[in-house]
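Derivation of every value follows stated rules applied to the coordinates shown; laboratory data play no part. As the structure is a computational prediction, the values presented were derived from the model and not from experiment. Cβ atoms are built from the backbone, for glycine too; each structure is taken alone.
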Structure 1
Amino acid sequence: MKGYAMLKIGESGWIEKDTPTCGPADAIVRPLAVAICTSDVHTLWEGAIGERHNMILGHEGCGVVVEVGELVRDFKPGDRVLVPAITPDWNSLEAQAGYSMHSGGMLAGWKFSNFKDGVFSEFFHVNDADGNLAHMPDSINPVDACMLSDMVPTGFHGVELADVQFGDTVLVIGIGPVGLMSVAGASLRGASRIIAVGTRPKCVEAARGYGATEFISYKDGSIAEQVLAMTDGKGVDRVIVAGGGCETFEEAVKALKPGGKIGNVNYLGDGEFITIPRVEWGVGMGHKDIRGGLMPGGRLRMEKLGALVASGRLDVSPLSTHVFHGWEHLEEALFLMRDKPAELIKPVVVIDE
């Protein structure tokens, strides 16, 4: 089979590989559509997870089952399936402890394009099919289904980590696709005021549609100073970090009320340390919680998020601004995500049969 791979840091291209083999509890899936993630950019061009050679990229997609192992009960060839970016080992001790995304070690539930070949290929392997695949509702098209792999669950996990409650004032830093889903999730959770940090008109328009009430730009100076001015010096109840770099945490802590919570779902692609401002953190005693987490994967999560889309409670179509048809456009889509033109939110490649 062919696949689009990271040859080494900074270099990528099409390669030939053996079709993956199916274990007794696993499945082989043919993609219907795949999406490009900023994480692919961090991995390929920044070397954020280290050197990888001839590793097929991609962790966002949906597909059709072509083969299942003899122990798989709930899926069969021909089923259209949602595929999460995170595919834990559900019998692991970490999963039993409630942290399935770290099954086998920190971040080890993230297998695609990290520890094994990803989804930018004619076929891909899914471990523990009954635990990780979900049936795709008939009303969801493959382009929208790709958003359920990572963008929706990651954005929503930021809301969970920040523990957004009814009536909260929430700051969302970064309104790329993940941040947009954090805005949507905070709105669904009952936030009364959502301040979004971002400048690209396409993203601002989408964020407003998802429930953002006010906008600020990091180009206009300190995020925290702007937030404090908008809140009469009080700050916000919750902060969701979905963009920026290591320095962003300083702004998040300064903008947060005592007793508030920060939820980070941003992939920090470079830098050695995160700086926490001592005084604004209450000299260590301000009850300002900082939580960072990899999105949960698994079937139940996919089914619930799929139900939100199928029911019309969540419209993910604004995320997919650039839709291509055919594998020949995969590299073009990847480079678009790297360069991020103003009109881009998310590129998707549909694999025409």
Structure 2
Amino acid sequence: MIRTRTSRLLAASSALAATALVVTGCSGAGDDESGSADSIVVSAFPFGVEEFQEAIVDPFTEKTGIRVEIETGSNADRLSQLQLAGGDAGIDVMLISDTFAASGQEQDLFQDFDESDVPNLASIAEFAVEEGYDGPAYSYQLNGTLYSTDDLTAEQAADWSLYADPAYSGRLAFPDISVTAGQLAVSGVAATFGDGPYDIDTAYETIGGWAPGILQFYTSSTEVTNLLTQGEIVAADALSGFATNLVASGEPVAWTAPTEGRFMATNRAMIPSGAENVEGAYAFIDYLLSVEAQAASAEIVGDLPVALDAAIPAEITAVVGDIAADPIAAGYATLDPAEIVPNRAQWVERFAREVSSR
């Protein structure tokens, strides 16, 4: 149940407030001032805004008459904005990655809710309503390897030993731990070669040994896809979403899940503690979790759906196959925020010192 919380986590902070991009949904009933009963403010990621507008915002406004104003920014900047405002930043719904959601919860920046408020919580995957978060996952991201099909087989790409193979030295990329794929990759290595996903000592010793053969520890999806399509690398640990457009365009690339150490991240729908239109927030999240919205988001935005009955488009199954139908059955697991958040700052500092600088 979403109301249930685990022990609160230590907070992570970041400077600078988010730069806002405003997108207004189709006109509905009510006055024009944000914060009214007929409008909500949604804080979202800075990419795919037009697609999100088409898949979710416009249909929601048409269905409910509630207008949506979107403000965008990075996870860190948007959380910082909320921290500086003590949870009252004029935001009704915040769409944010799991680690940052957990960080905000330590400071009571979000409020909890349950199925009586958002009925569609009963119709989504169990991992999407796991304990430890005040809000549900509305999409998720799988970690694996993006690779050139001209140079590697799926079996080669799925084996972590690829990164230690001298035949590919200087032609591989790996995510920096500061990005979503980075923590998933580090935990994957820790689980495969060590005592579990939080055995950071073993993970850093292992990845540090690979570092001389890693061309780049990347910090953005653009970096890694450019390196691959330009032929500078043959593979990189990456999120499955990085591959969708490349595969659909006919590029000789594919993505595969690792044979061991499979982890995924979730994007959460959270309600800030100072939200002005809580009922509107409930309505938006309920629609976001509906089969209709989840299917549209998968088709238009490319998000992996959490609604159990949502159709999964061919573009996604072309990349991840049957995993999207049930990632838990396919061996994927989420990471425990109670383990990640208190240690994250130290792990990031150690990664730069012990891994990426080698």
Structure 3
Amino acid sequence: MSRPVVTRWIAVLLGALFMVLSGCAGPSKPVPAELGPNAALLGVKPAWAANIGAINAPTELRVVGNTLFLASSSGRVVALNGETGAQVWQAELAASVVTGVGSDGHYAAVVTDQGELIALEAGQIIWRQRLGAAALTTPLVAGERVFSLSADRTITAFDAATGRKLWQQQRGSDALVLGQAGVLIPVGDTLVVGIGGRLVGMNPQSGSVRWEAPVAVSRGTNEVERLVDLSAGVSRVGNSVCVRAFQSVVGCVDAATGKVAWTKSAVGSTGLGGDDSVLVGSENDGKVLAWRRADGERLWSSDSLRWRGLTAPVLLGQSIVVGDSLGLLHFLARQDAAPLNRLSTDGSPIMASPALVGKTLIAVTQKGGVFAYRPE
């Protein structure tokens, strides 16, 4: 498949995904659930706020220690102290950025809309590499390397300091690819990548495959129905890696052995949050579900936020935090999703799963607002 065709299908599927997340299903738009009075059972105080410029597509927030890395769509890349909001460094790339910022705390990397991988050090561009296809997955920076995952299923490793290509592997070439970020994470000394409906464990030194775990099986009568890409937003605890296959299933894999622990049907598009005992995710219709991490048994289901365009959740102590398309942050009780508090940002959609920097909760909006809170 040529690059123009891949890019076209990415655009088509990204547009379809936005319709799903915003609740647009044909001519009538589902009405978001009424929220009722704010319970305010959990105290939450504003800590700081900033603005980095508009973010036009769902993104990922990267936290290393006390530093938060993020980028605007126009090409502003920033590193902020997550506890205080103070700027550590910033860079203006003069190019549209289509991924989150990958970083190990020293090096940082993003991909532009022209398929160019750009690496930075202390806010300065140190090298650029043209990728062979479009990429929406946030680069992974780890072990003095930068890894990229392109839409044509190509995984490439570069030397983080010089940009020298170390190896490249292409794993299949499906007719359609999902127009959102995929899975690219480190687990110990294994590079774990989402390829179609499979998690693949690779040797980061050479790109050789160590194991493959089938999370979702492609079914259907046409290419759209057979699309089973794994979505970004992974819950990892030790060797347990839990992922979502687009509008298909959620499941957990042992990344030490490549064995699938369990899978359950789930119709969602965003990532998962969790800890060593519970896994939480939101469906396309805004239903919030919790599963037992050990075996996938359903713990509870909540309809209180239906059709509100939810982000992936994050667990915060005894609460779960999820953002919505109206710029609200919802705090839900971990044990049954009862409402604990609700905060308003700037009225534009929350564009990433909220992130934790120590005890500070960070949310980023479409208008580029960065809002930090400290739950009591």
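Can you rank 1, 2, 3 by mean projected area of the Cα convex hull in nm², for residues 132-203 alone and just name the one with the largest value? For this comparison of mean projected area of the Cα convex hull in nm², for residues 132-203 alone, the top structure is 2.
Please state which of the structures 1, 2, 3 yields 4.3 when distance in nm of label points 7 Å out along Cα→Cβ at positions 84 and 308 is computed from it. The read-out was computed on structure 2.
Computing mean count of other Cβ atoms within 10 Å over residues 228-235 gives 14.0 for which of 1, 2, 3? Considering all the candidates, the number was obtained from 1.
Assuming -7000 is helix-only ellipticity at 222 nm (-39500 (n - 2.57) for each DSSP H run of 4 or more, over all residues; to 500) as calculated from a single structure, say which of 1, 2, 3 it is. Here the read-out was taken from 1. Here the criterion is distance in nm of label points 7 Å out along Cα→Cβ at positions 244 and 268, and among 1, 2, 3 the highest value is seen for 2.
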